[in-house]
Structure formats: C-alpha cells, structure tokens
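Structures for review follow.
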Structure 1
Amino acid sequence: MEKAVNKESDRMQDIISLCKRRGFIFPSSEIYGGLNAVFDYGPLGVEFKNNVKRAWWDTLTRMRDDVVGLDAGILMARRVWQASGHEEVFTDPLVDCTNCKSRFRADHVAEMSGDPDVCPNCGMRGTLTEPRKFNLMFKTYMGPVEEDAGLVYLRPETAQGIYVNFQNVQQSMRKRLPFGIAQIGKAFRNEISPGNFIFRTREFEQMEMQFFIDPTSEERWFEYWREQRWNWYLGLGMKAEHLRWHPHGPDELAHYARAAMDIEYEFPIGWKEIEGIHDRTDYDLKRHAEYSGKDLSYYDDAEKKSYIPFIIETSVGADRSTLAFLCDAYDEEEVSDGTRVVLHLHKRLAPVKVAVMPLSKKEPLVELAHKVHDEVRPLGLTQYDETGGSIGKRYRRQDEIGTPYCVTVDFESLEDQQVTIRERDSMAQRRVPIAELRATLAADLLG
C-alpha cells in the first residue's frame, strides 16, 4: 500500500515538474520566495485553462437557449454577505499546535497525521488546542479610512452576484422559468490549510451556473443537471473510472441545501471534489429579499401565480477541473527510443493545436515552413519550432504539452508541395498537399 501511495505521490510531483518546466504553472512571486497557495498560469497554462473555461461556457450558454451569462463585480455590498450567511457561518474550525506553532483545520488533522490528537507538523501528541472558528473571507476597506463603515470582502464565491442580479437578468432578457445564469470569475478564501498544488488555493476561479425553477420541479431538474454535468467530463475525454459521485449526508449538507452531490476525481493525491450539484431551494432569493426589502418573486403568467424560484446550482472549480484534466491526460509510454511523456488532452483543451517544424534550418525550407505556419494560424494557438535537436526530439517536446498535430516541412515539400502530419496519440504520419492542409487539420480538430 505504501509503495502505491509513494508511486502516486511521485506521479503528482512529475506533473508539477512538467507544469513548471513547460510553462503551464509557476509559483507566484517566486523570485521573492513565493506566496503560499497562490500560483501564476504561464503561456501554455493560461491557454489550457482558458480552453477548459471556454468548453464550459460554450456548453452552458452558447449551446443552450435557457442559460445566459453574467460577469458580476468581485466587490459587493457587505449586506450581500450578511444575507447569504457568509459573515456569520462561513468559518472553518481552527487548531494551533502549542509546540511548533503550526495551524491546521481541525477536520484535516486526522487525514494529515493519521490521528486527530497528533500534530501533522511536529508529531507531538496532546499539543493541539481546542478548535475555534475562523472566518474565511478576506477583508478590505472602501475609501481612504479603514473603518467599519467601509468594510467590504473579496467575494468567497461567485454565486451571490447571480442571485442579486436575478431580477435584472430575468426582466432585461425577458426570460421565463426555467432558465439559468452562468458566470466564470475569481473568488478568494483565506484557507487555513491550502495545498496540493492548484487543488486548494486562496485565489481561484469558479464556473457556476444557477438554474431558476418552479419549486414543484426541483427533483427532476436536480437529476437532469447531475446527468448533464457528468457527461461534460466524459465528452472531454476524462476516463469514467476516474470519476464517482459523493452524496452529502445530513452532517455534510450546507445550511442552504436540501440535497447535494459532488463529482469526485481520483487524483494522484486521492479522491477529491471537482464539482458540486446543489438543490438550494428558495433560500438565497428569500434571504436577499428579506435583507434588501425588494420583492424577488417571479410571476408565472401561464399559471397565474407568483412564487420565489428554487435554484439548482452547478459549481465547478476552474483550477481543480484544469488539474483533473491534466492528471487524466498525463502518461508515460515506453517506446522504441525510451520513455515518451505525453499529455493525451482532448483537442478542444490542448493549449497548442498545431506545431510546424522545418526539417532543417536551411533557408528555402524555413521560408516554406513559415508560409505553412501562417496558413494554419487561424486554427488556434500554433507554434513554429526550428530550435535545436532532431525532428524526433521536437515531436517529444510537443507530446509533452499535448499538441495533437505536428506538421513537418521537409526537402520533398519543396518539390511536391506536400507536408507530413504526425498525430500525437498514434504517432502515425501521412502526407497532405499544402493546399489542403488547413481544411484537413480543421476537420481533424473538430473530429
């Protein structure tokens, strides 16, 4: 068992190393020693994560008639967080070690040390204090003076911006229930014990959709969105055996939820949540109606009745799902010339779609290769690679970042105006006329 755990831990370290080496993810403020649990996405990482977000956005909004988008502000009125309950109950149990002065979430101690009475850092027994509540919201102040009247929070979730705009969106877009509002945005949580790379960080992005429904249809829509969200991961190439459902028991349910199901992914660090589907009933709109004094009910002109809509929520961590897709795609294959590290990313998610490589740096070949590169640029992010090393080594570099197709321009290309397309997963090669190259690759990338 210990060997299996170590192997999985080594796999995670290999993925983290690849992310740093190939420009996916860097530690934040690294030249100053870094900042705990904050990361920067490099040139390939930002493309990869944007592709994950775009795939979610397209599926939830552009491919549907009943979901629209929103981009609410990070800073909101303090009353929003009082109404939502965050100011009062958005807390974690905190314990301190009196020996080494380390601080941990009380509910994580047993998982980290194997014993709830043993400090995970120094290993001392009986040195942990009694748990106390710690609010996870970051505070700041609006205006020139730091006073209670100017207190605001960096939002800990994006959902509340949707709820307070429910009426604005419904009326301006002339939407009838059921309909949803989707949002992608930054959120901030002052986590006590963040870690595991980008899985749990203090600054992160959420992809959330709130679906407003007639209260009588909550069970049907809850099951509908469970199926839709599960299939989204499978449709982007994630292996079904690496996914499972985790239903929330009575002791796990949030104060606003009647039912909740998590989609968990089997990371190298174990099974962890990547998305939650929640039946939030009418809790949120009722609370905001109460605290704001505004009527947030919906009038159903077909049924001739008014009611506060119920909400089915789908909440995805953009960083967590990005990490899950990365872990699922990472592979080490034994091939004839050694070990090939490859990311078997879905074509929609791959940061670089096509790489163009001249076989040699000689001028006639380079000139033609640049023309070929210009021809395929409209297909998405592409790379031109004439750096040192054999064509095989350049293929390997593209395999490592998940590029689906490499196009090689060789000396025969000068004569027959054809190039070689090399596929990432099968490593198969085929000759294609340059005049047909863009159309061929466009069809392959969509296939």
Structure 2
Amino acid sequence: MLENIIYWSKQKKWLLLSLLFSGLLLLFPTPHGLEISGYRIIVIVILFILLILFEPIPLPATGMLIIVLQVLFGIASPNEVASSFMSDSVFFIMGSLMLAIAIISQGLDSRLALAIINVTGHKTWKISFGFILFCALLSSFIGEHTVTAMMMPVGITLIRNTNANPKKNKKLSLLLLFSIAYGSAIGSIGTPSGGGRNVIMIGYLSQFGIAEVTYLEWMKYAYPILILQIPLTVIVLWTTFKPEKMILDSAVIKLKTKVSQSGKLSNKQVLAILIFIFIFFGWIFFSSTLGLGIISLIGVILYLSFGLIEWRDLNKNTNWGVIILFGAAISIGFQMKETGAAFWLANNFIEWVNSFSTNINFSYSLISVIFTSSLTNFLSNAATIAVLGPIVINIGGDSLILPMITALSSAFGYLTIVASPSYMIIYSSGLVKSSDFLKGGWKMMIMSIILLLLFSNIIWPLFL
C-alpha cells in the first residue's frame, strides 16, 4: 500500500506541487483593494495555468476541477457556475467539432485539400504557406474559429495520407495544424468582423466619444500588420516544426487517387456542401442575432436530419473533453470579471510600470500589449477586451492608438489551448499536446508584439 502511494506521488508530483503552491497562496492576506472572492479566483487561475502547462492530470479533469473549486471557495453558487460554463461560445466549439466530423464522413475534406494543393504545389513549406495565407485572409472577414473548424479536416487528411500513423510524422502534423490555427489567429485582427473583441472596442470608442471607427479605417490600421505577419508566421513555424518530409508527393498521389476513385460529387456530398454554405453565410450575416453556437447547432441538426451523419458517429468522434475544458475557461474568465480581479490586476500593473517609466506613450503601449497578450492566454479575448477597454481609454496617452493596440494584441495569445477556440479545435485532433503551444507560441508572441509596437509608435503616427 505504501509503495503504491509513493509511486503515485512520484507520478503526480506536479499535481501535488501545484495544489500545495496554490494552498500556500490562500494563506496570504487578501491584497489591498481586492475582495476575498477576487483573490481566490486569482489563485484558481494560477492553479489552472500550472495544470495546463505540466498536464499532470487529463486536461478535461483540470476543467472539472476549476469548476468545482469555484463553488467550494464560495466564489459563485452551483447554478451561477453552471450558467457561466455554458455559453454560445461553448455551443460553437461543440457544433464546429461535429460539423468537421460530418464533413470528413462525406469525404469533402479530401476534395478541398486537393484544391488547395493544386494551387500551392507539393512542397511542404508551400503547403504551410498556403494554409497560413488562406486562413489569415479568410478569418479576417468571417472569424478565426469558423475558418479553423473548416480547415482542420483538410490538414488531417494530408497528414494521414503521408503516414497511416500520424504520430510518426509529429513535426509535419504540428506544422500543418499550427499553420491553420495561427494563420486563423493572425487574420482575426484584419477587420471588425474578424473577432467579437474588435467590435467591442469599436463600441467603447464610440460610447466614450473618442472616435467613430469605420470598417475601412480599422483595416487601414490592422491589415498592413496582418500582411507582414503572414510570411513571419511561415518562418516561425518552419524553424520550430521543421517537418520530416520536405515534399508531400506520396500524400498528394494518395489524395488524387482517393478523389478520382470517388468519382463525381454524389448527391449526399452536394447536399453536405449546400448545408455548410448555408451555415457559413449564417455565421457571417446572422451571428450577431442568433449567435455562432446556435447557427452551428442548426447545421448539426440538418446533417443528422438528412442522414448525412449518424448520431453514434458524432458521439463517438466528438472530443467532449475539449468542450469541458473550454467551458471551464469561459467560466473562469467570467468570474475574473465579476469579482473585479481582472480590473485589479490591470490597474496594479499599470501603476507599477508608471512608477519607473518616463515616456508615457511608449510605456502605455508596452503595458497594454504585454498585459493584454498575456491575459488573453487565460481569458477569452472578448472578455479581456471587455475588462481592459474602459481602462486603456481612461489612463491617458493617445486616446485612439492605445485602444487599437489593446484590441489587436488580444489576438496574440499563442501560448495556451484556452487562448482561442481555434487552438481547442486543433487540440481536439489528438495530434497536438498542450506543451506544443509553448514551442512556437513564445516566438509568435514576441514577433507580433514587436511588429505592433513598431507600427503603433512609428508607422501609425506618420501615416494615419
């Protein structure tokens, strides 16, 4: 019995150390200006970060633990936690995963993959570049989660055609899947419709009487940055995940053979395409009224109703653990805002930097970019902007540039699974580990921050 306990302790040392560290933090007095519930939610966030980084227990179990602790620590009632857990964003993750399964079941992923390769060619770096370019440009108009949900089956098809066991081509898998996810993420800054956080900030600027930012004006600020990020992202991912195969000839041949053998589009495939186009336009035109999640579920219902996918296949292949983890992340972000913890952290960080900085505009830009990009790794980017928007508008400095860089830097959360639904989607493939996000994520984060600071402090004041 004792031997079993010792063995378990060694295997779960990071779990025990994380719990011990969090328990010690709870013994400290509550910081000035912060309520006890706010301090406790900060401790839970720290525990959440540690468990995500070291993964001593399955990530879905981490999500469940975070939900339970909110109730045990008296932060919210069971019903309030349940309400914050289930949102339209969670419905979107669930629906998009199911839509991807339905698309794969009809073989449409193979046809789309072949169409892209016909443009990019067979070289791996060109395919990666094509994925990043396609995802970035598309996600700037329709939202990153939508593009990632649509493109992940395409990436998986190429990976599986290269080797029946994708784990033998680990770096190729990571290169292609991160090309999709990071390509979608960088594209989301391009236009107001690229992400809800962009619209939130535009609303704040209008409400506070700062400026009425139009669709095209936003693009003037953001799109040049997006264009430069595309080749830089290719370089970062290629140097980080240099693949085992430089040319995917065998995968492309298999893909062409598979598509040619399937012949022309069947009636079911045509119907599947029409349903997806219907949902696609629903995401574009009706997401503000119906919500992305509800529209996604409408698509799932249609696929099931027309017999294009069986429920047992959806139930079997849907990664429910990802849904639990994402719901927990949404819930903890909501409580950070409700308890005032996020506001307290932002104010104290700003005061700390002001204590030794003399260049107000640059220091505020630096504060905003670093703090926002860091916070959005653990809260949803929309929640981050909802909290930080009023703060950055009122702290001084340039009243338009500072809110703009805050909104744009909320897309720079490249380090964790919970930073974006796009990362949740590729994680659900089973080919990506939570630690893989750190390998290229820190490079992406530094590159994006430097680029944004250059534009906000040099290019924008000169030309805009």
Structure 3
Amino acid sequence: MIAQKQFHIGYFGDLRREQAGAILLERVVATGSLVLRKIGGDRAGELSANRFLGSAHVTPEEILATVGTRTAAACAGRRIVAAQDTTEVNFKGRHLRREGLGPAGDGETPGFFCHAMVAIDADDEALLGVVHARIWTRSAEPVSARRSREIEDKESFRWLEASTTAGDLLGTAAQLIVLGDREFDIYSQFVRVPPGVHLIARAAHDRRLADDERLFDAPSDWRDFGTMDVRVPPSRPGDPGRIAHVRVKAGRVCIVKPRHGARIDPKTVTLTYLEVSEIKPPKGKTAITWRLLTTLPVAGEPDEFAAAQEIVRLYRLRWRIEQVFRAMKSDGLRLEETQVTQAARLFNLAAIALVAAARTIQLVDARDGSRRPASDVADQAVIAAAEAIGPTLEGNTTRQKNPHEPGSLAWLSWIIARLGGWNCYYKPAGPKTMRAGWNELAAMAAGYAVAMAQQNV
C-alpha cells in the first residue's frame, strides 16, 4: 500500500520495519481497534504486527520523534498552543500475565503512564498532531523522600522536559504557548522557560508572594476587567458542554521560591496571575474557578481586558489533550483492554495509539471546514488518489457536492466521510464513519498507485 509505505512512523533500522510500522498505524486508524487479530486482518497480519511491536529495533522514542518532526512542519509560521498532560493506563481486572509493569496510580495494579503533548493552531483551534510523549512505568522499589530529590530526579520533571522539547522542535512557529493543568504549576518551570516559549499553568499552590501576601488572596483588591463567555468542553461522551459566564481579574505577582526549591533557581519570579470565576452557574453545575499563572503580559497592554480574554481562551484549548487521551482509551481505541502483555510491546502500541487517536480527531474536526492542508494527515499518494476518486462521490444536488477547497483537510475529510457511508444529509460523519472511509481510501490509493505505475511502464 503506497500510503502505508510513505506515512511512516520511523525507520527502525530497516525498510521492512518502516513499512510494517506504517501499515500498523493505518490499520489502527482504519479499524479503530488495538486488537492485533483485527488490525492484522488475518493470521499472517496478526503475526506481523506482533513481530513489529516486539522488535528490539522498535521503540516508542523513535515513533514519537518521527511523528513530532512531522507535526513541527505543520506548525511552521503559525501561532501554536502546545498542550500537555499525563494519563494512566491501569490494567485492574486485566492484570494477569502482564510482564515488566510496575504499579499504576493506586500503588498496586500493574500499569503505566503516558505524558503527551499535542500542537493546536491557536487561531482556528485545529489539532495539528502529536509533538512529544514520554511513556514509563514505575518501579516497585521504594524511592527516597520527594523533597530530598532534585527536580531532575522527580517524575514531575516530565513537564519541563516536554516544554524544552516543544521549544526545540517548534522553533519555526510564529508564537509558541505551552500550557498544562495544576501539575504544571512548578516553580522551576517558570524560572527555566525555554527561549521563545510562553507558559500558561493552572495554579495549584497558594504560593507566598514577595510582599508576604498569598497568591490566592492577591486579586481581592483588584478591579474586575469585565465578564466573558467561556465554552466549557464536554466531560464525557454525549455531554454537549456548556457556556459559562465568567468574571475576569488579572495582575502581576512576584512569587517567592518554595522552601524546598532547587538551589540553582532564583529567589523570585514575576508572572501574570488571572482569576476567572463563574457567575451564577446552572443548577446542578459546579461553578468554574480558574486560577492561571502565565508569562504572557496583561498589565500595560494597550487593551488589558482583551489580553486577559485571550489567555483564558488559550487555556481552554487544554481540553484537546484530554480529548486525545479519551480517543486513545475508553472512548475510542480502548488501550486499557489490549491483550498485549509485555511492557516493551505495550509502550510501542501506546505510542501508535496516541498518534492514531490524534489522526482520527483531525479527520473528524475537518468535517466542518478546516483550512489546514490535507498533507497534515496524508501523503501525496493518498491525496492524488482522492483527487481521482472525489468527483465520482459527488451527486447532482448542491448538498452532494464537495464544498471545500481541493487539497484542504476539509476536502479530504468530505471524501473520506462519503467513502465511509455518509450520505451528505442528516448529522455529520462520526469517528466510526471516518475510520471506515479511511480504510476504503487507503485500499483505493494502493490500487490507484498500481494503475499509475502500470500506465507509466
């Protein structure tokens, strides 16, 4: 399959493994499954997938570095939000025969963790792909007291590592904002900001300020900038989300280094602090309160309220990494239900699942008219096949015509949806339809490539 050969996820020291990895990714996207028997299609395909995942030459690091480089190319010249978070894969109830795994978050059940970062276009909010991830399992051996270790020796260093990777990899972006949830509220991160990077973190600690005040009390005498509406993302499948009406305050704060902070870190750091609080939440809903720390300026900006609103809007894009994790796990590929048992194979499969989940979301997003190029998710061979196939899928009515610019991701998504069985009416195509359509397009692209090769003989 020409598409499988070209959309590679690593070389792994051999062209055959490069092709096997590309095929495996395409099959995961097409089937929406991590069951090797289903991915493989037959016994030979299942064995091939197993051999690939178990090869000593195949590593999650190479898979993620390859994909990260591709994502970086899509980010060039754009304002980028790099959202990072950690998810746990816990095999409770499915832990028998698991090999090489330490305890998950409960301290008992075998499992592992994935800290991932995805890139989002700050202006149109489109998911652009996976930037970085670290996949690991904890040791069953006791570790020394947390406060006695340097930040580099703590699990929390993964946040700084991801920020540094983003700064190195996405240097051609017009602007780069790295954000995270409460776990990202790390003093060392704010004083070690990579060059060319801005940070937004949800504050977890009521830190001491240079004037001996506490962080969470600082806005008590600040003026309200105004109110705004914030779209609250869905919390589960079937949840449409909601609009929250919030009050916004912002100002500068000078934070003092924690008592157990790293010796090399400076004693203070000055940041922007925002307090976002919901006014009259709907009945049965908990009021939103976001406390945000950022290196982005508000005070002294020509329109301070507009600057604060933009920071709130950007922070809201953090839900994109949560969406990818859900698509990778219980709401999509169901990684936690895989029958793969060995840790090294599981880590390779997790890296592929992460990439496949992001790809599926990109295709579903594009239904509504993404201006991104089709090359974000497909190589030229697939795009060429789509150009040939697309006109045959159009009907006579306006609604049966592809309304999107040829070569755009939305144009490709329309073709994939039609191949998956969407009839141009009723509700938009969902993930299952898009996966089925992708499978059809991949098969057609292979046939188209063979036909073109024979024609040119």
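Quick rundown of the values:
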item	result
Label whose coordinates, when Rg and Dmax of the Cα atoms in Å is calculated, return 25.4, 79 (choices 1, 2, 3)	1
Ranking 1, 2, 3 by FRET efficiency 1/(1 + (r/R0)^6) of positions 63 and 351 (r between Cβ atoms, R0 = 25 Å, to 0.05), the structure that comes out highest	3
Among 1, 2, 3, structure where relative contact order in percent (Cα under 8 Å, 6 or more apart) as derived comes to 17	3
Answer label among 1, 2, 3 for the case where distance in nm of label points 7 Å out along Cα→Cβ at positions 55 and 303, calculated from the coordinates, equals 2.5	2
Structure (1, 2, 3) behind the derived value -24500 of helix-only ellipticity at 222 nm (-39500 (n - 2.57) for each DSSP H run of 4 or more, over all residues; to 500)	2
Distance in nm of label points 7 Å out along Cα→Cβ at positions 87 and 439 from the coordinates reads 6.4; which among 1, 2, 3	1
Entry that produces 0.40 once FRET efficiency 1/(1 + (r/R0)^6) of positions 71 and 423 (r between Cβ atoms, R0 = 35 Å, to 0.05) is calculated, selected from 1, 2, 3	1
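Just so you know, all these numbers are worked out from the coordinates, no wet-lab data involved. Keep in mind that what you see is a predicted model, and the values were worked out from it rather than measured. Cβ atoms are built from the backbone, for glycine too; each structure is taken alone.
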